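Quick heads-up: structures coming right below.
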Structure I
Amino acid sequence: MALLTLTTDYGYKDYDVAALKGQLLQRNKDIRLIDISHGIDTNDLIGAAYTSRQGSANFPSPSYHLTVVKQHEGKNRLLAMDHESKVYMFPDNGIISLMFPETDLVIFEVGRFDEHSLFDLVNKVIVEQESGKKLEDWCKQSHGYKQSIFAQPAIHDNIMRAMVFFVDSKNNAVLNIHRDGFEDFIGENAFEITFLRYNTNRIHERYDGEGTQGRHVCRFNDAGYLEIAIYGGNAAGLLGLQYGTTVVIERKI
């Protein structure tokens, strides 16, 4: 049974998610559908890319992963790629280069939405792959797919300027700096992290440790990104953090 994950900005209030699943199952009852998230903010490519990649990383290979956000800007076609024996499907709207910015991507065009429905195209990918074919056996490689750039922290002397790029379901503010980049920049030096009128000079292993109740802490989340959190609280709301908020990291030498 083929395993297909779904990440969309359809939301949970209306019937859109049920319609998506129903249409897919009408075409192939042997698909096992698993939600990663349908709570992505409308048209939030960066949030969708982050959520889909981190969620799909936990699934076995082979598996299939559909991310549908901002479909109306998808150049009217569905694309696909194979990464570590997982097939990712997405509109041509720049999301895949946000999901895998460090990867030399080989992208294939599955088909166009003005000729086939999204549901038919997704099912075709699964049927062809499950028959033993590879994408290159039946798809045309796409060299002109849309690419987006994931903003990296800016570094000048002993100052790094990062930013909030995602607020998760617990209202933790996730920054665009990975543990590896942070440790390369700081080394063995002391540091201070400043955002709005708040600051800290410590990275916590957990945000629910002793003495952290109700206080803001900085920690690396399970995906390795630095985040600002409040145990039992609402960091983004209480601290005024939102997408694009600047966070300054000063290396003390």
Structure II
Amino acid sequence: MVKPYRAKVLMDNLPEDIVSLFRRARSLPRNRRLGFFASNFVGYPYHLFPLGEGLDKPRLDFSRFDCLTFVEEMLALTLSDSVDELLPTLDRIRYKNGVVSFLTRNHFPSIDWIPNNSHLFRDITEDFEHTFIEKKIDKKAFFEEYSYRYDGKSVLVRVSVVPPDAIPRRLPAPLVVFFARVNPKTIFTHAGLVIEEKGEALLYNASSEKRAVVRERFSDYLEHKEDILGVKLLFLSHC
């Protein structure tokens, strides 16, 4: 496990423990790097909205995570070939076209994060028994809560998800998974990474309930979360 640290807004270099982690990962096949990085942060604290645009919050922070920033930062570590690529890679994941601003951040998985990162994965949701969820996403109201002007209109979105009881125990991996629940503003309320280890699908996620990054059987998580409506399954073809 690497030591926690909080990165500067723009980094001239990374702490030696992160550099060392990179060096160790370079000897691994790319399809094993995501699990390697994720496992090194199990136990790290949960903190809602730890990242920002470098003003009041840093653009990169490996000392604490919420569910989405954990996914994003683990992907950035995995997809970067050098430490110099880490922040630009993360920016391309977190922001539309890599343009850093609150307005261009991928806030909503259904209409921002998933379509803007579609080059990283193959959506395999509809390879399984699935259903559809429709919802109107009001980005204007969302931005107004943060005192930002947004001229766009509400969007009616329809997304496919796999019901929890239809998810097989054996899945292609690694996966980014988004969990749909009843919510007045959005469809997906939680995210994580599914990685196969010794023939078993394990879920790595920053848990608000357990206040930490945890590793657990994907099947156990689904069994104990009765409020999940469905799961979006995104196979990471570049990891």
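Values quoted throughout were computed directly from the atomic coordinates according to the rules given, and no laboratory measurement underlies them. The shown structure was predicted, so the numbers you read here are calculated from the model rather than taken from an experiment. Cβ atoms are built from the backbone, for glycine too; each structure is taken alone.
If relative contact order in percent (Cα under 8 Å, 6 or more apart) comes out at 15 when worked out from the coordinates, which of I, II was used?
I
To test your reading of the models, identify which of I, II gives 18.0 for Kirkwood radius over Cα pairs in Å, for residues 82-201 alone when calculated. The partial results should precede the final answer.
Numbers: I: 18.0; II: 16.2.
Source structure for this number: I.
Out of I, II, which structure matches 58, 37, 30 when Cα extents along the principal axes in Å is calculated?
Among I, II, the structure yielding 58, 37, 30 for Cα extents along the principal axes in Å is I.
Identify which of structures I, II gives the largest calculated value of distance in nm of label points 7 Å out along Cα→Cβ at positions 58 and 122.
II
For the read-out distance in nm of label points 7 Å out along Cα→Cβ at positions 130 and 162, a value of 4.2 was computed from one structure; give its label from I, II.
For distance in nm of label points 7 Å out along Cα→Cβ at positions 130 and 162, the value 4.2 is produced by structure I.
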